[in-house]
1. If Rg/Rh (Cα atoms, Kirkwood Rh) is computed to be 1.03, which of I, II, III is the source?
2. Quick one: distance in nm of label points 7 Å out along Cα→Cβ at positions 70 and 110 came out at 3.2 when computed from one of I, II, III, so which one is it?
3. Say we calculate distance in nm of label points 7 Å out along Cα→Cβ at positions 78 and 118 for every structure; which of I, II, III gives the highest result?
4. Quick check on the output: 21 is relative contact order in percent (Cα under 8 Å, 6 or more apart), derived from one of I, II, III. Which one produced it?
Structure I
Amino acid sequence: MAFSSNSGGANSAMCDINVTPLVDVMLVLLIIFMVTAPILSYPIDIDLPQKSLNPPENRRDPPEPIDLRIDSVGQVYWNQSPVPLSALRNMMETEVQRDPGNQPTLQIDMDLQAEYGILAQVLASARNAQMQKIGFVKK
């Protein structure tokens, strides 16, 4: 009888914790979180290539990739030739206009000590020039 909750008699106070209200509140919170969790997710639009039953017959070889290197002081090199950052967009637009359907790949190699702002300007120039194939090279 040492574990009985009413060992003091019929009129004694109950010493056990009532967990029923706590369980009720936790279940209500669980339901609220389950309902609101799908609302908090944001869709991201991605243009994925679609399956084609008829592949194009006039397959062309891809052009040579463009090696774009950014060194530690922020100098940009276009195929091992130094280029000012202001002229980069015009050069990219020229490459895109040669053959918009068969663009060269822009391979960006950046020194670890270079500023991120230079890379952001290069990527903005590539986007404004409508370049579609951009890759990063780690050496």
Structure II
Amino acid sequence: MSPSLLAALLYAALTLLLLMTIAALRATLVITRQRTADAFTPAGDDVSPFSGRLCRAHANCCENLPVFGVLVVTAALSGHADITDPTALWVVAARVGQTVTHLGSGRRRAIRLRFLFMLVQIALLTTWAARLLWGAMQ
């Protein structure tokens, strides 16, 4: 499996892991009768600050996974995996860093670090998109 496809799989697995964690947290509250199944807000901050951060981290992954996936698939199908392969795992590492930081704290220092991880992802994805577009126009 190419590094880009492995990265796409890891990114999807991270997104699924966050979803499973939200489900487990909420299921526990429902099973222990602390909440009814229809008593959760989508943002999750009605449960705890951690739950709010967990829901937002999951939403961040859901928002960015399609862009990442389309770029990886476009590169793979067009024969330009050489554009994404060298840095695909770095994008996932930055996503994991952003997610772990998001889950760990809502303090200013953590927010700055999270922002740095996001900038790394944006820079790499933008570079991929530009190079793929440039190659398509040649």
Structure III
Amino acid sequence: MKYLVMVQGSQADYDALGGKASAHSPAWSEKELRAMSSFMEELNNDLAESGEMVDGNGLAAPAATRLVGLGEDGRPVITDGPYGETKELLAGYWVLDCESLERVTEIAERVLRAPAPEGSPVYPVVIRPIPDAGGGDV
């Protein structure tokens, strides 16, 4: 079964990764960034080696986001980010092909152990099954 595994973040988290602390998140040092990058690289390599990795990527900061919606007149309304009303956004994802929900849950628990500066926010990892095109759970 395929699963979408998502990690969340906010613009303040991306700013912290760039060395700008806030009340929301402490600034990351170069050493902490390297440790997190090494952790994620090892995780991705393990998932590729096990054959469970289908795809995965981190995403650009919310400030680089564009929202396309419809106005009251039915015409497109385009807004660039970040969005003050939005606390957390998708920060990265994996599409994994795992034998069971238990296995993908083990992977999500591992993601939670990624190194971060003390006081950094910890977001839950979201797991969403991806139904087969031929049916399955919706």
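Values in this text are rule-based calculations from the coordinates and carry no lab data. Because the structure is predicted, anything quoted here is derived from the model rather than measured. Cβ atoms are built from the backbone, for glycine too; each structure is taken alone.
1. This figure was derived from III.
2. II
3. The maximum falls on structure III.
4. The correct label is I.
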